[in-house]
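J.: Down below are the structures I want you to see.
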Structure 1
Amino acid sequence: MAPTIYFVRHGETDWNAEGRLQGQRDTSLNARGRLQADEVGALLKSLVPGPAALDYIASPLARTRETMDRLRLGAGLPPDGYKLDPRLREIAFGAWEGMTWKEIRARDGARAAARDRDRFGYVSPDGESYAMVVERLRPLVAAIDHDTVIVSHGGVARALLTMLAGLVPKEAPDVPIWQGRILIFAEGTARWWPAS
């Protein structure tokens, strides 16, 4: 049986609240994001008896590291004791990072329209596509041999949904990826905890 992955999106940042593309920019959690990270640690502790037995891996960006630190404290674990893996970084939006979609459509309308036609396969200027994120994640996922908590980003979750739960790639960019909840990948399915 394949290991279970407990996926946690980092807590909210000011850029999330403003609708700005963060991509691989290093942003920090805001007060709400810190609370979400604390709460998801308590959720994990209630969901998994003995969370110390799990493996823990995070994206190296500041917002994911702080989420992991706080999650582990909320689960009754020391904040360190996890690995960082650069393959878990957010999808790169390149030149569009820091902008809202409204700003992108106003400044780069032709490229935004091209992306609208193929949101999974489109490579943003100096960035990457969701399809490229899938390829970057393949070796990491193949190496997971133990139930694992991953703290990463919305784009990574969408790629994992296509890889591990059979989501049609065309639909992946539209799937909401919640903060402050756990996305459980197990036996070819994905479900949220707590359920909506």
Structure 2
Amino acid sequence: MIIELATADDLPRLLQFRQEAAAWLAKLGSDQWSRPYPADRLLATIEAGTVFMVRDGETTAATITLTSEAEGGLWSSEELSEPSLFVNKLTVARTHAGRNLGGRLLDWAGDRACRSEASWLRLDAWTTNDQLQRYYLSHGFEHVRTVTEGGAVNGGPRVSGWLAQRPARLNPSHALSDQTPKPASVFRRG
């Protein structure tokens, strides 16, 4: 399997991933990702070069967004002063579920974070999705805290405020053939 940057041509597949994941999560009793994600916002992240696709031959098996920008209101200014990369929208196609592809993507992201001179690989997860939180804990993340206020709509309840992190570290054992450009440093001097 290879990992490469997403292109604008991947937009329909990314939207489909989201719908597929929302339907699967709904069957598990979660409302996570039940609201459609705006296509224009997703296209902007593709154009920013932060969306990555895992290809298994002709099949798109997974996606991950990896950015140096944190969502506002989650991390403290002290935490934000530490060089970090943030995982978003990690999604594995149901056809590839149960193969540890998500774990391999997290290892790839941690390796990329380390090569970017980041200290941390961080994420926020759905506050009510205990199964997802346990998943991240099982992959070496440590829970930092849960932010429940200050959501995007009128400062109301936040739905994705379970914060976790793990140290960025080299980990070539992810076994994904990396076809992406060399990562830029996230280290902020001065």
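J.: Thinking only about relative contact order in percent (Cα under 8 Å, 6 or more apart), which of 1, 2 has the largest value?
T.: Across 1, 2, relative contact order in percent (Cα under 8 Å, 6 or more apart) peaks for 1.
J.: Thinking of 1, 2, which structure, once distance in nm of label points 7 Å out along Cα→Cβ at positions 38 and 174 is computed, gives back 3.7?
T.: Source structure: 1.
J.: Upon calculation of helix-only ellipticity at 222 nm (-39500 (n - 2.57) for each DSSP H run of 4 or more, over all residues; to 500) from the atomic coordinates, which of the structures 1, 2 produces -8500?
T.: Clearly, the read-out refers to 2.
Since every read-out is calculated from the coordinates, none of them should be taken as a lab result. The model shown is predicted, which means the values in this text are computed figures rather than measured ones. Cβ atoms are built from the backbone, for glycine too; each structure is taken alone.
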